[in-house]
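The next part holds the structures, each set out as structure tokens.
Throughout, read-outs are computed from the coordinates displayed, never taken from laboratory work. Not measured: the values here are computed from a predicted model. Cβ atoms are built from the backbone, for glycine too; each structure is taken alone.
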Structure 1
Amino acid sequence: MTKKLRRVPGYLFLAICALLSVGPLYFMVVSATNTSQDVLGSRMLPGANLVANFTALVGQQDVASAMWFSTIQAVGTTVLALLVCSIAGYGFEVFHSRGKDRLMNVLLLAMMIPFAATMIPLFQLFAQFGMINSSFAVILPAIATPFLVMLFRQSSRSFPHEIVEAARIDGLSELNIFARIYVPTMRSTYAAAAVITFMAAWNNFLWPKVIIVNNTYQTMPMLISNLRAGYVTDYGVLMLAVLLASLPTMVIFLILQRSFAEGMTGAIK
């Protein structure tokens, strides 16, 4: 009985943390069904204004187009980033050398540079190549990030190099070793990197806002920003848009949460 009583403060603390985490999500879902006045009044019960909010949202913004372009950019960024960064992490660890360690240190230092410092040179570069207002201009800067390279490199340290040597003796090329041995072995790391990259790409607002000058190619974060650009903001419609924009990242995380935890734990070890 004493042991159970000792656990009560811990369970109480975890319950409070769970409520603090779920509370904003619950308020977002409930607010999507209420009027703007109810949202401003912090109504915590579901309402009957969901259909009206959805009709107003579709009437004001092209939601389907924004979801489509957000999906293209998020999926494209995720696929290319996993490919490029995993190859880089594999190369840094399997072909290890002091020079690569120094280069990795430079990449880690690059993580300290804020994106705002490189945004204007990036815009000028893409403008010279005529790539403004294109999805590829949104995807390209995010396909090689120092964090993902470091994640794959750290995870690759647990990859058995003896298998690589045996595969080379058997005549497998490095590409086949990477595709047929490395990729299946590092599935949890790929899942963790996919969750991180997809969420960052889907929620990316600043760079798409700068490089995409036409609302025809707007993403969901840009659409949400446009809903607040008028003189009067309908917060019921706004919260419904936020809910729709949050659903894809929730689904991805729920599907890959176990592999995400395993991948992050393996990288830390």
Structure 2
Amino acid sequence: MARVQDKVAIVTGGAMGLGRAASVLLAQEGARVAIVDIADEPGKQAEKEINGAGGEALYRHMDVASEEDVRRVCREVAEKYGRIDILVNNAGISGSPKPTHEISVPEWNRVLDVDAKGVFLCTKHAVPYMKKGGGSIVNISSVYGIVAGVDNPPPYLYHAAKGAVRMMTKSDAVCYAKDGIRVNSIHPGWIWTPMLDQVGKAAPEGQEEFNRRLQKHIPLGRYGEPRDVAFAVLYFASDESKFVTGSELVIDGGYIAW
């Protein structure tokens, strides 16, 4: 307990899935958590859950692709708590699984706006507050920021965006090391979240066959759970990783070890 006691954290996409699990765990370990999302009802429920369990959280509506939203929320959090110590760039969307020649410019822009530009904007506006006392930025990339997928065609847009997040992490780690700001990335594989549930439901072969097909590519033979990723977020957010920056942690059940 108390691994991030009294630290102030912002978790994007914190209303559901990986973000919610990270928000809950950070709060359980003593952080004051700002849950930000565009899903207001689940976000407010997450806030209520954390506060009801004795933690401290607040929910704010924020579109990570809107610089005005991001600037406002970072300012509000810093004014309320006096600082920002932790930024978890988790918000993301998958986009349609299409080959390059079939992707429209609006489709490209939408995925890159959320998955890559969102990381840029949140980092841009959190860093000035972190410069006052150091901090930790945790970027949620994906195994698909490292390798191609088993789908045919693969979710190309998602790969491009998550690959960008991977390299943004390393560049920012070098850039802000002198300020005591660490930047690391987490690369989840197939984790059971609402996003994966929706992808399975939309799969042409049906959800059951979709799940069977994917899990046969995972050496551990099952999907991961959001809390598996949340513990990695906690490690990077805590002082236990004080000599770790520019690193990438893969959490995939052995998926890319084949």
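For Cα extents along the principal axes in Å, the calculated result is 72, 70, 32, so let me know which of 1, 2 that is.
Of the structures listed, the value fits 1.
When helix-only ellipticity at 222 nm (-39500 (n - 2.57) for each DSSP H run of 4 or more, over all residues; to 500) is computed for each of 1, 2, which one produces -24000?
Corresponding structure: 1.
For mean count of other Cβ atoms within 10 Å over residues 35-42, which of 1, 2 scores largest?
Answer by largest value of mean count of other Cβ atoms within 10 Å over residues 35-42: 2.
Any idea which of 1, 2 comes out highest on relative contact order in percent (Cα under 8 Å, 6 or more apart)?
Max of relative contact order in percent (Cα under 8 Å, 6 or more apart): 1.
Supply the structure label, taken from 1, 2, corresponding to distance in nm of label points 7 Å out along Cα→Cβ at positions 123 and 139 with the calculated value 2.4.
Derived from 1, not from the others.
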